[in-house]
Structure I
Amino acid sequence: MAELKLPLALGAVLLAAGCAAKADPGAITVEVTRGDLIFATSFYGEIEAKESHPIFVPEFRNTWQITVQTVVPDGTRVKKGEVVLAFSKGTFEEDLREKVSELAVAEANLRKVTEQNGDERVTRTLAIQRATMGVELAKLGVVEGVNLISKLDLEKARIDLARAELQLELEKKALASFERKRTAALEVERLKVEAVFNKQNEIRSQLELMEVKAPADGVLYAPYTRLNWVMAKVAPGKVVRPGDKILEIPELDSFKAVIYVRQRDATLVRIGDEASVVPTMFPDRKLKGKIVSKDDFATTRNERTGSSGPQGTLKEMRVVLDLEQTDQPLRPGGTLRADVSTVLAKDVVIAPLAALKEIPGGHTATLKSGKAVKVKVGQTSPTHAEILEGLSAGDSLRLE
C-alpha cells in the first residue's frame, strides 16, 4: 500500500504544478520593452523677473512695526526718485515737537548753569585778590631790625601774616575745587543738550524714511510676500516690519519660472533638463525652459505661504527654470505650467511598475505563463522601472 501511495502523491504534486504554470487566457498582460526610461510630468508655478530692484521697509530705530498709509497701485509706471509708498507717521511728529521743547529747555539750563558758574567764578577770583592784598598788607606789619614796634606787636604782625597767607591758600583751593565742580556741571548740562539734540535728529531722520522712493525707472510690482510674518500683498493699512520686502521694480526683458517639486520627484529632476512652459495668460504659447537651479533643502507649503492647512505639510523643493526670450508681454507673478521631461536611463529594459510586486529584498513579476520570477530593479519613474536582471524585452507580464 505504501508503494502505491507514493506515485499517487507525486502525481498530485505534478498536476498542481502544471495547473499553477498554466497560462490564463483572460489575464491582462503588459509588455517589457527596451528604450529610454523617461520621467515626464507637469508642475505649476509662477513667473519671476531674472533681475529686479527690490524695495524693503527701512530700518527704523526702536520701531518694530509700522503701518502703510498710501501705496502707488501695482502696475504703475514710475520714475526713479518718485514716492511710491508712505508710512503712517503715527506719534513721530508729536515726538519731534516734544524733543524740540526738551532741547530748548536743556539749552536754557545750560545757559543758566554757565551764567551761575561764571558769577561764582568772579566772586572766588575776587576773594583770591582780596586775600592776596591781605597778605601784602600783613607783610608791611612785619618789620625787623628797627625799634619802631615792640616785640609783642611784631609777633602779632607775624601771626596776622600767617593768617592772611592761610586765607589766600584756602581761597586758591576753593577756586580749584570750584573749577572742577564747574567743569562737571557744565559737562552734565552739555550732555543733556547733546542727548536731546541727537534724539531730535533721529526722529527727523525717521520722518524722512516715511516716504519710500523708487530706486529705478520701471513698472511697480507688489509681490505676494511675508509682511509682519503674514503672507500678503502690501496695501494701505497693512502693518509691516523693518526689512520686509514690500515692492519691487522688475526688469521686464528676461524672465524665469519658479516651480515647487515634491521631494520624491525632486531627485528625478536635474539641472540642465529642458521643459515646455505654458503661461496661463497665453495657453496657446509654449516657451522653452531649462532648469538652472534646485534647492538643497525642502520646505512645507505652510512655511512658504504662511498658511496652516493640513495639505500644507507637504514638503517641496524650489526649482528655477530660465525662460527663452519672448515678445509676449509676460508679467511677474503670472502662473504657468511647466512640462518637464527627464531621461533617467538610456536604452534599458523597461517594465511597468504595475506589473512588479515588491517583496523583502527585491521585486517579483509574473510572466504570462504564470511563472513568478525574481527581478532586480534599477532606476524608477512614477510609472516604470529599469530592469537590471530577471526580464528581457518582449516578455509579457501579468497585471495581478
Structure II
Amino acid sequence: MRVSMLATLPAAPTLGTVSMSERSDHATDPALAIIEVPNGPASIDALWDPIASALDGAAPLALIPQASSLTPEAMVQGIRSAIAPALPVGKDTAIILSTSGSTGQPRGVCLTSSALTVFAAHVNNMAGGDPTWVLTIPPTSIGGLNVLIRARATGRQPVAVASVGGADRFTDVGFAEAVSAAAATGHRVAVSLVPVQLPRLLESTVGRRALSECSLILVGGAALTPQAARDCASAGISITTTYGMTETSGGCVLDGYPLPGVEVRLDESDGRIFLAGPMLAQGYRDGANEAFADGWLRTQDRGRWIDGRLHVLGRLDDVVLVNGVNVDLVAIEDRASDHPAIEAAIALAVHNDNDVHIEVIFIGQPITHGDLRQWIAQTLGSPASPAASHRVDSFALTSSGKVDRRSTAARLDLDVVEDEL
C-alpha cells in the first residue's frame, strides 16, 4: 500500500437487449452498445455476457436503468443524457456509467477494463477467495456493477434480491432469502450494501441472522452514521466501510486503508481528498475533466488521517457559513441521528430571505423542534441548531439507492443553497 499526504498524518431496447448507437465520423472509434437494464434479478442475465465481452475488449457498453419506483422516467432520461450515446467513444473505454446524481445532475464516466477489474481478486480474497455474491444494489450503479465483475471472477452469477433496481421493496425477508440461496452454493457469501439498507436489516432477527451469515459485508456509497456503526457492533455484525465513487471504479479505500496501488493525499488548507491509482476513470463524457489532472482525481470530499486511517468527513460544501460561523452539516446529521427518536437525518443550508439557515429533515418518531435544537446544541453549540425541522416518512433515493438530497428538499419546497447540493 502506498499513501502520500499533503497533510500530516494525524431510446434503447428494453429487457436488457442491446443496440448500437449511431457510428461517429471517426472510423477508429468503437461503436457503443447500449443496454437498458431490467429491474429485479433479470438484470443479471441481461448483463452477464455483455459485461464479459466489454471487459474482454468487445464493443463498449453504456448501462441505463429502466424506469421504476426507484428510477422515475425523468431520472432515466437524465442518465441517458449523461451517457451521451451519440458521442464518440474513446480508446480502451469498456463501460460508460453515470454518477448517482445524489448532489446534482448525473454525469457519464468512462471506465476501462483494467480500472474496473484491478481489485476484483483482492476483494474476493477478503471474503475467503471464492464467494457467492448477493446483489442488492442496481447494477447500473458502480457498486452493483462491481458485484457482477467480482462474481464473474469467481465464475458464478450473483444471487439478486427481488427488489434490486426498484423492482420491489427491499425487505429483511427478501435479503435473507437471497443470502440463503447464495449459501446453498456451498461457498462463502459476500454482499455490498448502501447505508440506508442496514437499519432495515438490523432491526429484525431475520435481517441480523442473514447478515451474520455473510463473510464480507461492504457498506459504501454514502457515509455510515455513527449510530448504524454502533448498532452493527452491538449485533456482532462485522462490516467493511468503503470509500470511492464512479470515477474511482467504486471503493478504493476500505475501512480507511487504501487498496494496493492507491495513493491518497490531503490538501493542507481544506482537507480536500485527492486520489490516484490504477482504478481511475478516463474522464467524463462531457469532456469537462478539470477534476482529473496529472494522474490525480480532485474529489469534492474532505478528510483527515487518524492513526494511519483515512476518515472521510463529508463534502467540502458541507461546511457552510451561518451568521458568520462555519457549521458542519455532516456533524449535525450525525448528532441528529444519534437522538433515540431519530432513525436518519439530512441537514441542509436553506435560503431565508437574504440570509442562510440550517434545516433538518428526519425519519423517526415525533420530536419537538425545541427538543431537537437543544439536542444538537448540547454538543455542537447554538450556531449548529437548526432553524426548522421536518419529519418525513422516507427520503427520496437515487437509482443506486443513495439518499437524494436535492429531491428530498424539493418535496418540502426548500430553497436549498445550490453550492451545498
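On Kirkwood radius over Cα pairs in Å, for residues 54-93 alone, which of the structures labelled I, II is highest?
Answer by largest value of Kirkwood radius over Cα pairs in Å, for residues 54-93 alone: I.
Here semi-axes √(5λ) of the Cα gyration tensor in Å has been calculated and equals 33, 25, 22, so which of I, II was it run on?
Label of the originating structure: II.
Who wins on mean count of other Cβ atoms within 10 Å over residues 246-253 among I, II, i.e. which is largest?
Greatest value across I, II: structure II.
If Rg/Rh (Cα atoms, Kirkwood Rh), for residues 198-237 alone is computed to be 0.93, which of I, II is the source?
It was calculated from structure II.
I, II: which one has log10 I(q)/I(0) by the Debye sum over Cα atoms at q = 0.13, 0.19, 0.20, 0.29 Å⁻¹, for residues 78-133 alone, as calculated, at -0.63, -0.81, -0.83, -1.03?
I
Quick check: -7500 is what I get for helix-only ellipticity at 222 nm (-39500 (n - 2.57) for each DSSP H run of 4 or more, over all residues; to 500), calculated from one of I, II. Which structure matches?
II
Compare mean count of other Cβ atoms within 10 Å over residues 278-285 across structures I, II and report the one with the greatest value.
Comparing I, II, the top value of mean count of other Cβ atoms within 10 Å over residues 278-285 belongs to II.
Since every read-out is calculated from the coordinates, none of them should be taken as a lab result. Computed from a predicted model, the values in this text were never measured in an experiment. Cβ atoms are built from the backbone, for glycine too; each structure is taken alone.
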